[in-house]
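The structures considered in this document are given below.
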Structure I
Amino acid sequence: MKKYTYTDKKDTRSGFGDGMTELGRKNPNVVALCADLTGSLKLDDFKKENPDRFFQVGIAEANMIGIAAGMTIGGKIPFTSTFANFSTGRVYDQIRQSVAYSHKNVKICASHAGLTLGEDGATHQILEDIGMMKMLPGMVVINPCDYNQTKAATLAIADYYGPVYLRFGRPVVPVFTPADQKFEIGKAWVVNEGKDVSIFCTGHLVWESIIAGEMLAEKGIEADIINLHTIKPLDTAAILASVKKTGCVVSAEEHNIWGGLGESIAHVLATEYPAPMEFVGTKDTFGESGTPDELMKKYGLKAENIVEAVLKVIERKKVAVS
């Protein structure tokens, strides 16, 4: 089992901000739009270096999406930015009609996703955004795991033509992926290889899955851990290759189990290779105010919960085999 360590912790939103700064210097068609949250989205450097390509639209998210869609007609590559709740729930109609239906080259960049927004509470947290976005025809959905992967994803989506939903977060988390990585849309990253269970994870739950893998190794269980940073298009080949080896599955995500990554994986299994599966995610609930770690523990999104799900699904596999 490969051991992962880290020497730094950073928030994934800073990966987005630094990616935008780099894009501003090398791609003159990239423009940034923000809904009164420039500091929170880490766009201050982009704004300073490219004042003619930065547009502060104020607390008018629907208008921001409409402006961005219009900008694509002139060949611009607009990156819209605000909290994930406001990037999706508040403007779903505008995204559906003006971006997805028209297949506009808009990058919808959403910070402060999931429970780890923390103390701002349920009205600002969102746990259904992946489901909302993945159901839109032609929409790419990406949920990177750390600072480096978020920066790499930000750079990569500028080269992709079509609508993209890029999801990232507020808390500082371990930086454990390579700084020089090449981000491939739709290509899973095998974090660790094992033969007993497949753990498919995304976002902040990737690091929790790595910790869970170490805990499982102490029990003699070898976990295949795969980071599905791209939820749509899903790397079905990687999923099937892993499950055919292990025979059982756990999905782990900071999102409602209804409509999230796990549901997409379950569809692959149901149609291609049925296998026992357990889900780690929020269970049809809104969040609440609290520290990120407190909320992750209360809603069952920690490494211990992944281990519990693995032990349960392995028992189910034994029953299915017998």
Structure II
Amino acid sequence: MSTDIVTQDHGSGGKLTQHLIKMFSKYFENPGAESMTDSAVFDTDTGIAAFTTDSYVVNPIYFPGGDIGKLAVCGTVNDLAVSGANPRYLSCSFILEEGLEISDLEEIVKSMANTAKEAKVRIVTGDTKVVERGACDRIYINTAGVGFLKEEHRNIGSARDVKAGDKILINGNIGDHGVAVLSIRNSFNNDIKSDCAPLNDLIQTCLLVNDSIHFMRDATRGGLAAVLSELAEKVNLGISLDENAIPMAENTRGLCEFLGFDPLHLANEGKVIMAAGEGWEDILEAMKRHPLGKESRVIGTVIDKHLGKLVLKTEIGGSRIIDIPAGMQLPRIC
């Protein structure tokens, strides 16, 4: 696969995305950026802050369970939350294609406002640009966000405290967002909905339980496999993932099997993956009590063998190494 030009696979969250990140890092020199977390975490005169930004180009702009506006707010809120921060303020910028219906734009703005209210964050600034017909696909949105965190949560995004024996937790079914978008694109008749949701209340609830959470990440582009493969490589430990324990809706599983998609690599927009040490049982119970965590499970363990690798214990009793894909199964998923 050529790396001389940008392809859609460069936006997958996989290996080609990492190539771009390495190029950006070469020129955007910044002490502390080597941790490559979902949010930059830094000290200010009044405490520790987190800052993140993201752009949304999902196609189509409406999908079962959400739309591009809801996705834009949830994505930025969740990137702050998994860094241990309490999200507070967002910006939003719109790139609009000439010809976009004002009624569609209003629906998306209303959706953003409602989602921000649900997440208890404020959209405080923004920008709008309009481009000629054909220069973008109806609407693109960029959101940036600021939140604040406590000293004891500073290392959650960087995974610095992860160690062998930590349990891997997830708050529910995987793959629903990817399959929902796939279904609406291809007019598949099913009831699969995106899991798009702001996770900050669930995460803050868990952080109040105890200090056992050593790592968090939301499993968006690249899915569960990308998050855990990157984690194993970063901490130079193995991760043993139990296929039987991974929660998945039957209709999502069935469509993946029919079409040949691997749900481990499909995007989610309402799933947090945690690595937790001693005290993980209490974290799991807190997750299960929350409306967004009723299907929470332990799905794996950090181990001191297979260093740097994610190993899946399969349903039939075997095992295989799961790697980060070079490209994507589904483009423009967020």
Structure III
Amino acid sequence: MGFLRTSVFALAAFTATPTLADLTLYSGRGEPLVAPIIDAFTAQTGITVNVRYAGTAELAVLLQEEGDASPADLYWAQDAAALGAVVGLFAPLPEELVANVPAAYRDSDNRWVATSGRGRVVAYSTERVAEDDLPASIFDLTDPKWKGRIALPATNGSFLAHVTAMRVVHGDDTTREWLEGIAANEPVAVRNNTAAIQAIGDGEADIGLTNNYYLSRFLNRDADFPVTQTLFTNEGDIGNLLLVAGMGVLNSSNHQDEAHAFIEFLLSPAAQQYFTGEVSEFPIVPGTIVTRQDINIDDVMRVAPEVDLNTIGDLEGTLEMLREVGLI
């Protein structure tokens, strides 16, 4: 993959140290997505990363329970809502480490930084949904015509972040009304975004909300897979949310330098190219070369709503609302 850049910032101090400390990473990002980039970091630096994989929301709750006793050095979340939920546990990152990342993609106090971006999209069946019948807004999914046809990963981290952003932009009353409408439409419950795409392809559902990069994995295996995706046509619609995956270093970590080295690696040109080329996500460091994608960052930015990612940290409030309406 070409991960041969030597870190000047964090690794210079390690040159005289024969043994580097291992890192413990809590990853809400799936192993198939991030294991290659973690292995590349270890190969370049000699720093071993011990990873605990689990759901983003699950790990956020675990970090809150563990507090300063957590064995984690780093937390890698697939959305800013989870990062905001535990931001008080993070140590500020050095300004020079994150200087190349636009302010919109990091905490206002540099306690977390984005590692890649993704757009929320509408995935739908090419066999059972006509383009003219697609909803123009996320709020149109409460139309009774979608009853029993929506694949919904209600506990997925990106969905939780999406609903939290809706609460920030439109308020709790409007969001609860939307969720009640979705519940009334008896959605097809699925475990995650991958399962949502599979359910649509298998005919168990016809439409769903997901992130832009999931469909590419299916199409890479089968170019005729009967699912495609698009953005809501209403510009500024909350359905077209731009989200980020991101990382923070725990205050309690005794391996701050090594943790900073890992983050620096993820922000390097080679790693950013991996996220865009291999995972089909969007880069968050300007100047990254992006390969052709069916929905690209320019498409998303054109129709995305303006949402301060630092304001979508009330994950527990969103979970409680989902419980109240019976979606989880």
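Bear in mind these aren't lab numbers, they're just calculated from the coordinates by the rules spelled out. The structure presented is a predicted model; accordingly, all values stated were derived computationally and were not measured. Cβ atoms are built from the backbone, for glycine too; each structure is taken alone.
Observations on the structure shown:
- At a computed 25 (relative contact order in percent (Cα under 8 Å, 6 or more apart)), which of I, II, III: II
- Distance in nm of label points 7 Å out along Cα→Cβ at positions 273 and 305 - structure with the largest value, from I, II, III: III
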